[in-house]
Structures are given as structure tokens and as C-alpha cells.
Structure P
Amino acid sequence: MRLRIDLELQKQVQKMRVDWNERARQNAWHYVATGREDWTAEEFFESGEETVRGFVLNDMQNICQGRDPKHMRVLEVGCGAGRVTRALAKVFGEVWAVDISPEMVRLARHALAGFGNVRALVNSGSDLQVVRRPWWERFRSLEFDFAFSTIVFQHIPSRQVIENYIFEVARLLRPGGLFKFQVQGAPGVSSSPGDTWIGVTFSEEEMRDIAERAGFEMRYAHGSGTQDFWLWFFRTQRPPLQ
């Protein structure tokens, strides 16, 4: 499903890019992980390792499904400064990471300079069209075994954009593959016009509906009604509903 970008939505996405670029310049590590304002590099990237231990390594049966992680291709939506990306790159064979902010991606590429199995890309902020092979590799298939996103969608103020990302992941994920991600689930939370920090809220019923339309089976959900609303979407064999 390709999102039709009207003028208002285009302005909103552009403001997201401008705001996240500014946050990256001010204090990227704080805005990526707001628990601290004075992260050291060691502590910041260790927090990414902790995220992967807590949400990936303890769930490898659902994620790998018998596959060797070193032979898996993984997609991270919203990589920021590469905090989680570095940890993913130590586990999986190939990692593709996208972010709306060129400033954040610049920092991520610097942090990932020693990793030859990672590609960090600036995406449009509303789709994943940037995730494609270069022309000289077009003969090779590009299909992902696992997709992951954390503390990203909770900042997106557009329901359309988040839904489109889910459809886009379905397009790129192999049948049976898992998209594990977190959204804002706390009721009563709403952003003011122009705000790019507080994202839209989803109920479990709404996420189940999106899963069905996008070609996923929503097998598990945890934290409904809270900010940390986690979803396990497994790609089905059938194509998404347009």
C-alpha cells in the first residue's frame, strides 16, 4: 500500500524531519533514549545491548524460527543514532536500518563504521521505498526475515504514516517472518497540532484490524493501554488488502 501524501500530511512529515534533525544536533543520545541527558558512548550503546537482550535475544524462537541468526536479514525501522542497530549487527548476518533524520543517520553511520554487515539509510518518513538493492545488485532478491522497531512509532503523530509503515514492512518481510514493534497504547494521550514528540494512540482492536488488512497475523500483544504496547505481527501467505 502506497500512502497518498496530501499537502497537510507532507507538511507534517517534513516537520518531523526538521524536528528530529534539530534534536540530533542538540543532544541526539538523549532524544533517542530520554532516560539520561549525559550519556557516555559506552553507556549509550550498552543501553542498546540491553534492549536487544530484553526484546530480541529472549524471543529468538519467534524471531529465528529455527534459522541461524547469522544467515538472517533484519530491518530496523527508526534507527536513530544506531543505539540498537549496533547490537542487532552483532547478532544477525545483515541489518538494514532506516530513519527520517539525515542527522541521526549520519551519527548512526559513524557509530556503525566498524560493521560491514549494516546499511543505514535516510527514508522518506512515510514509506520504505529507499530499502532496495542498488542497480548492480538488482538480480539478488531482497526479502527480510525479521523486522524490529522500538520507541519510534510512539513519536509519530500520524495514524496514516504508522499504518503505511506496517504495510510496507509486510511488503518486504518473507511469509512467516515476524515484525516485532512498539506503539503508543496509553489512552487519553494526544499530541497538539504541530507536535512531533507525542504519537497517536492505538487500541488492541485497532492494531488487530491493521494486522488483518496488512497481511499479518497478530499472534501476541503485550502492554495494551500503556506507552509500551508491544505487538508480534507474523507475515501471512496472503497479500495485503489494498
Structure Q
Amino acid sequence: MSKRGLCSRTQASEWIRAGRVSVDGRVVRDPEFPTIAGRHRITVDGNALDAPAPRVHLMLNKPRGLVTTARDERDRDTVYRCFDGAGLPWVAPVGRLDKASEGLLLFSNDPAWAAHITDPATGPDKRYHVQVDRRPDDDTLAAFVDGLVCDGERLHAQAATLLRAGERTAWLEIVLDEGRNRQIRRLLSAFDYEVLRLVRVAIGSLELGDLAKGAWRPLTPEEVAALGGD
């Protein structure tokens, strides 16, 4: 059901366990029950599942303060607030940004495309602009690239450069080739740098550009193909 753009995987599991889903006229309560597209008739609350929703690929300029989830157990505002009233089919985040981070975030109901982007072996690089509490020297920037082991994980940047610096803060550009949880914050914290702002500005060739905070737009076919490796 999630692959058809009807709901998230979590919602699908909840509906199935609640007895709302039938396969060939029989209620199924096991979310792992196998079905074959075109062979099994699936209904939700007695209504037949329509044909798969058209594939949707979106980019959002995520504002700071929103969590990247459909529903939050602590009732915090989520990124889906930005899509209110848009009439979209179900779309899932492609990767994540933590609550305090902002910038480019992708959404889609195309699981294969999303998996290609989030797979460290096939996914594009991600570029971030990061404000820190002081100016790092060249040796420190090199150390960010060399990385270190933190909580059993090796954390490192693919590239780290100084964009500009003031008297008290500096802006860095950091490129990642993988997406570990809070990777930049953990990496810089290990070197005693405080992250003041973190903005993802590009995923592969796709630039955030001048998209307004909280605004979104569909990707062009060319952008979809470029990110998906076609």
C-alpha cells in the first residue's frame, strides 16, 4: 500500500493489524503477508485499492524546528505541515534532516529511486553549509576529512572548506558521501566545535537555490533522472 502511494509503511501496518485490509475477500492481519500485484485483490475498509499513484518526486526547503517524520509521538510539528492542502499522494522523506537542521529535503513515493539515493554505494554526495562557533585552521579542516571513530563509527567529511569567517563565527562547506545519523554535528563536536546552523544546500547536482523556506516544488524529469542514476 505504501508503494502505491496510499500511506506510509507504518500506517499500512496499523491498518492491517486493525483488520481494515482484506486480500481476495479475507481479512489479513499480518503486515508481512505476501501478495502479488495484479493477482491479488486488496481492499481497505471494503474499497478496492486503486492503481498505483503516479510517481511523485519533490524537493522541500525544510525550515528549522520541524521533525522529519509523518507523526511525532511528542506532538511536535513535522515537515508534512509544509504540504498542508496540497492534495498530494503519500510521499515519504528520502533521507532525513534533524529538527535543528534546515535546507534541501527530498520526498517521493518511488521506493526504488529513494533507495538508490540513500544507498551509500550509489547515492549522490550531499553538500552542507555549516556555521560554527570559531574559525578552524587548515589543519583542523584536514582533520575533519581524515575523520575519527566515535561510538564505534568512523565519522569523516569527504571535503571541508572555509567559506567565510567573522570575529566570532565561521561558515564552512562540508560534503558527505554517506548519511550517518547527525554525522556533521557529531564529527565537529568531537573536535570541540559547536554547530550554530546547518543547512543542506545540494544533493548531487540538485541545488537548493532560491527556494523559499518552507516551500516545495516538483523535480523535473531531468533532475529525477540525474539523482536516480539513469
Looking at structures P, Q, which one was helix-only ellipticity at 222 nm (-39500 (n - 2.57) for each DSSP H run of 4 or more, over all residues; to 500) calculated from, given that it came out as -12000? P
Mean count of other Cβ atoms within 10 Å over residues 67-74, calculated, reads 16.0; among P, Q the input was structure P
Thinking of P, Q, which structure, once relative contact order in percent (Cα under 8 Å, 6 or more apart) is computed, gives back 17? P
Computed 3.2 for distance in nm of label points 7 Å out along Cα→Cβ at positions 99 and 115 - originating structure among P, Q: Q
With distance in nm of label points 7 Å out along Cα→Cβ at positions 131 and 147 computed for every candidate in P, Q, 0.5 is reproduced by structure P
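When FRET efficiency 1/(1 + (r/R0)^6) of positions 107 and 203 (r between Cβ atoms, R0 = 35 Å, to 0.05) is computed for each of P, Q, which one produces 0.55?
P
A value of 7, 28, 30, 21, 9, 4, 1 was computed for P(r) over Cα pairs in 10 Å bins from 0, in percent; which of P, Q is the source structure?
Values: P: 8, 33, 40, 18, 1; Q: 7, 28, 30, 21, 9, 4, 1.
This value belongs to structure Q.
Any read-out appearing in this document is the output of simple, stated calculations on the displayed coordinates, not a laboratory observation. Predicted model only: the values in this text are computed from it and were never measured. Cβ atoms are built from the backbone, for glycine too; each structure is taken alone.
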